[in-house]
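Asker: Take a look at the structures below.
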Structure P
Amino acid sequence: MVISKTPFRMSFFGGGTDYPVWYREHPGAVLSTTIDKCCFITIRHLPPFFDYKYRVRYTHREETQTIEQIQHPSVRRCLEFLNGDGYFDEGLEILHHSDLPASTGLGTSSAFTVGLLHALYALKGRIVSKRQLFQDAIYVEQELIEESVGSQDQVAAACGGFNKISFGDTIVVEPVTLHAGRLRQLQDCLLLFFTGFSRIASEVAKVQIQKTPEKKPELSKMYQLVEDAEKILASDCELIEFGKLLHETWLLKRSLTDKISNSHIDSIYETALQAGAVGGKLLGAGSGGCMLFYVPQDRQDSVKKALGDLLLIPFAFEKQGSEIIYYDPIN
């Protein structure tokens, strides 16, 4: 049995420049961190006492005779991708647990793919680098499943930590170096709320990808904000400037397509600003999920009260990335 633990990510700046349609022609970068909300994938060889060979449990339960019959696209494609030697032909049980539901805007789908690949490699007795892990996850999602997804979520989930991730001919991960006190101050000024609206991120992203050629000025500015935010974090200036940049990037993001926001989300955002938030943004592709706000600590009670109908999600920054937390390949 093998168990992997893979964190979800919180993206601050640069979202949209991590789509291949953009960074194959223009430089792309994101500033993001992983948080202490994770998914867990348990995999074991299935004992030969059942009338099926594959049992997969997530929000649904599947029991099949072949890999090709598995309906979950990531499970099916990951198994096909790593089963060239027939190692998984004797059958498997795959179980998924998560700290948060899907469609939150925190990269849950890519964390699942990264964690599943990590566990499958481990079951085969292979230790893989974080780079191979995210490269394989990007390949599975973009080429095999053919989802409309970017490349930041897989990198963040595999590597963990607070990073600037640059996209171009290659993907470069640069840890953002901050002393513990400043990092803690930033964390303490961020509030994360779940809006309660579900959406399919790839459907929203598909529209954004189609409009990418028309949005060069906006995406170029979003790319520049990554560097601006880095400078704020590295300087001695007040972190409230980071919050102001979040507001700026949200205005740019919501202008990319009319699918990213809606009247209800706009109302939530305005309510938070009026209650004391400096800035914020909707996380993920858009149209629902989680909203992040920068709120000075002396104003947080006011914002929490104003958004009392929403679920507040406590979190802390994380730095480990995807891990194998249990390994017993025989049993």
Structure Q
Amino acid sequence: MAVDMKRREFISIVGGATMWPLAVRAQPSEKMRRVGVLPTGYRQTDPEGQARIAAFRDTLGRLGWTDGRNVRVDVRWPGDESDRIRIAAVVDSAPDAILISGNAAMAILQELNKTTSTVFVQVSDPVGGGFVKSLSRPDGNLTGFQNFEPSMGGKWLGLLKEVAPTVMRAAVLVFSDTPVHLEFLRAAEAVAPSLGVQVSAISVRDSHEVERDILRFADSPNGGLVVLPHPANINNRALLVELTARLGVPAIYPFNYFATSGGLISYGFDQIEQWRGAAGYVDRILRGTKPADLPVQAPTKYELVVNLKAARALGLTISPSLLATAVQVIE
């Protein structure tokens, strides 16, 4: 995968310097502070969403912030209301800081508010998306934790081909509200000739179109699917896993919970740690640090998860060399 290693090393070094052991932190003042949290893609009943909020709250507590005593954490879960209404409600409540996830939600927030200190997680290519000026010097009121670089599109396609060598056609699920998806697609297209794969996009405006479009794509043989990070895909992961299994379409996913819930393979990073890191940044902001002084941090370690049960159902044999690189193999 083509990545800027020097930049990653710089972010890791500078980012690490912004955090310190939790035990040595002084207790914050008793003034009640307010934090609005927008976990886009995770409904309140989703265990994955609850795990991320729990990690955030736990880390805040270790840093001296007790919900109801000196901080009030207002979590606005996705529901029947639109993301714009949900985000606007948090902005209108005038919190001291906002924690938000997802590119599409970030774009809405940036349109509605450019002053409230904000920490983001699960946002891909924040520089290319226009959210920050640079990773090392974000500028403005935003900083946080990067999801994936655009070049990851090529890595996902390469892993899909390695797992399923018969794949000759690959569809990339591209959502129109997330411009970085086009960059993932271009990266996949760039490596496709060397893999002997023809890449196309399944352009999706909303989650209701996904099933119809995948069914149409599966009408022809030797197809595979690259599922990109997006709140709709997170929320509909059970449908995606069931549908690809039923249609016999090998698929690669960006987060481990797709593979642990039955998907073929995932390649991503530890999101829980990013939510813990976000709590550290919110702590710094509540104590007076400006977001512009906190560098955006990028993942330094990616993890492969392979579901052998799903592979067997698809008639695939995973090579021992690939299995050796997996952090988790599901039998």
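Asker: When FRET efficiency 1/(1 + (r/R0)^6) of positions 259 and 283 (r between Cβ atoms, R0 = 35 Å, to 0.05) is calculated, the result is 0.60; to which of the structures P, Q does this value belong?
Answerer: On the way: P: 1.00; Q: 0.60.
So the calculation was done on Q.
Asker: Any idea which of P, Q comes out highest on distance in nm of label points 7 Å out along Cα→Cβ at positions 139 and 219? It would help to have the intermediate numbers written out before the result.
Answerer: Numbers: P: 2.4; Q: 4.8.
The maximum falls on structure Q.
Asker: Sticking with this structure for a sec: Figure out for me which of the structures P, Q the number 41 belongs to, where percent of Cα pairs over 17 Å apart, for residues 171-242 alone was derived from the coordinates.
Answerer: Numbers: P: 65; Q: 41.
For percent of Cα pairs over 17 Å apart, for residues 171-242 alone, the value 41 is produced by structure Q.
Asker: Matching task: 20 is the computed value of relative contact order in percent (Cα under 8 Å, 6 or more apart). Pick the structure from P, Q.
Answerer: On the way: P: 27; Q: 20.
Working through the options, I get structure Q.
Throughout, read-outs are computed from the coordinates displayed, never taken from laboratory work. If you're wondering where the values come from, they're calculated on a predicted model, not measured in any experiment. Cβ atoms are built from the backbone, for glycine too; each structure is taken alone.
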